[in-house]
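Every number in this text was worked out from the coordinates using simple rules, so none of it is lab data. The shown structure was predicted, so the numbers you read here are calculated from the model rather than taken from an experiment. Cβ atoms are built from the backbone, for glycine too; each structure is taken alone.
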Structure 1
Amino acid sequence: MIKILFIINPISGGLDKAKIIKAIPKLLDKEKFDIYIKHTKQAGFAAKIANKAVKEDMDIVVAVGGDGTINEIASQLVNTKTALAIVPCGSGNGLARDLKIPLNYKNAIQLINDFELKKIDVGVCNKKHFFSLCGVGFDAKVAYDFNRGKQRKLLGYAWVILKDIFKTKNQYFKIELDEEIITGKFFLITIANSSQWGYNVKVAPKAKLDDGMLAVNFCKKPSLFSIIPFGIKLLSGKIDHSKYVVIKNTTKISLNSKMKFYYHIDGDAKGVAQQIKVEILHKALNVIGK
């Protein structure tokens, strides 16, 4: 029997978790899986449950929640035999989309029945794991304001972007890559393991979860008259064709600035810093996806 634990965040997204709980034993192959279910109680609780699950040799831990819940759980599974599965219940669901996990909870649960494992890379930013991306500048300020807001859907995200795009300015950074040092002013620097922020908005369209590389988007602030065509390129997955963007691949990166800057990890605002160091762990996490 395959031991599988569902960790459910009761407050993430708008899905009725009671329906998900009822669906789990109906949709999973009971002859194959030994099913356990636990609920989070507060921030950090999912990590504790996942850590205990690893010690108890659980085969699969399923994150039922958004990117924050996924990060908490997956961070405990890095470099272990326990695999991560996802039932997406968040806002952007960026990692789930890149893994081609259905956003419909019934289909996401049924996908687990196939038990198809793959290994993906894991990013480390200032000793904290990330699985989609981390970043500084504009997207970090958006993450900070979005996390503080009450509207958690796409409309709220769009409103924060519109508000912050006019406030945020280019900031000077010194950046060290594998074999290159870059200096200059940038609107945002996004360090991507997966291709997107969420909602299929691809900030690094060619980024792959298992290639052992980080795709770094160096973006200058678009001019006022270029914001609309810039946005069209972003939403159509062609941001790498913009004259304001350069994307470079690296296995590690160090960013420094004389002024403090916002930074985020998997969309979770981490406050401000003057330096971050990021590296990649190649194929360090087992996941169930396509």
Structure 2
Amino acid sequence: MRKSILTLAMILAAMSVSAQFYVSASGGYSISSAGVRFGTETTATKVKNTYGSYGEGMHTQLRSGYFFNDTFGVEVGLGYLNGADQTSLLVDLPAQAQYINIEARGKAYGASASLVYKFTNNIYGRFGALIKVGGKTESDGKINIALSQTEMLNVDYTQDYKGRLPLGFIGAVGYKYDLSDKVSLFAELEYMGVSVTRDSSEITEFSANVNGQARSIDDVRAIFASHPSYSNLAAVFNKNIEYVDELPLGANPAGDKQLSQKVPYSSFGINIGATFYFGK
């Protein structure tokens, strides 16, 4: 028993010789990796699909970690994503007096926990789990369409979507350059794989009019529901929507309860930052 305790103490002592605590800060940009279809763009000459991920955009990270020895370590991090605009629907047909532009973007806070492995003193890799702990998907819409030869509908709105807590994967390969034994610079290629299931939405800003006369959200939903060309837009215009996994047969698809869907936040990104070391 004493021999086992002595052996364990020697191992811990050997590890503590090269143990090291650090913190790092970085910024960068991510591009879509999911390639999921978001919607369509329609102009006078063509119709095309739009693809992307809400994980695209500018991001920042703060991380702290602990190396047990010269090779292995653990790390936790917090990050913020300021997502780039993604086109959900664009219709630009001036000859028919139709203009619809709906764009959305992700604004998310995430947390991660990873294992870190040094391949060499300069090259390292890390992989672990990722969760989205806060934020929203924000959608802005501008709609100007002719309801008839004498009536013009104009709508401007902002809709916020909240999601369920997701679990994803994070992995990166990086290169660090030591400025001193306490400070280093690094650059990373990072992959984040995560999708968010929508839970609820709320229209936070809304204004609409027909020929200058104000219209309510209910008025606009009824207008779209009665026009076959725009019936798909009726599902948007509820002040609050709850997204569920099951609805009764025959339920109103434009009601205040709608079927949920997963939206992608997966991305490939580049991080550039600095690391500060404490201890040996």
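Once distance in nm of label points 7 Å out along Cα→Cβ at positions 102 and 198 is evaluated on every structure in 1, 2, the highest one turns out to be 1. From which structure (1, 2) was Cα extents along the principal axes in Å calculated, if the value obtained is 90, 41, 28? So the calculation was done on 2. From which structure (1, 2) was FRET efficiency 1/(1 + (r/R0)^6) of positions 30 and 246 (r between Cβ atoms, R0 = 35 Å, to 0.05) calculated, if the value obtained is 0.10? Traced to structure 1.
One of 1, 2 was used to calculate helix-only ellipticity at 222 nm (-39500 (n - 2.57) for each DSSP H run of 4 or more, over all residues; to 500), giving -3000; which? So the calculation was done on 2.
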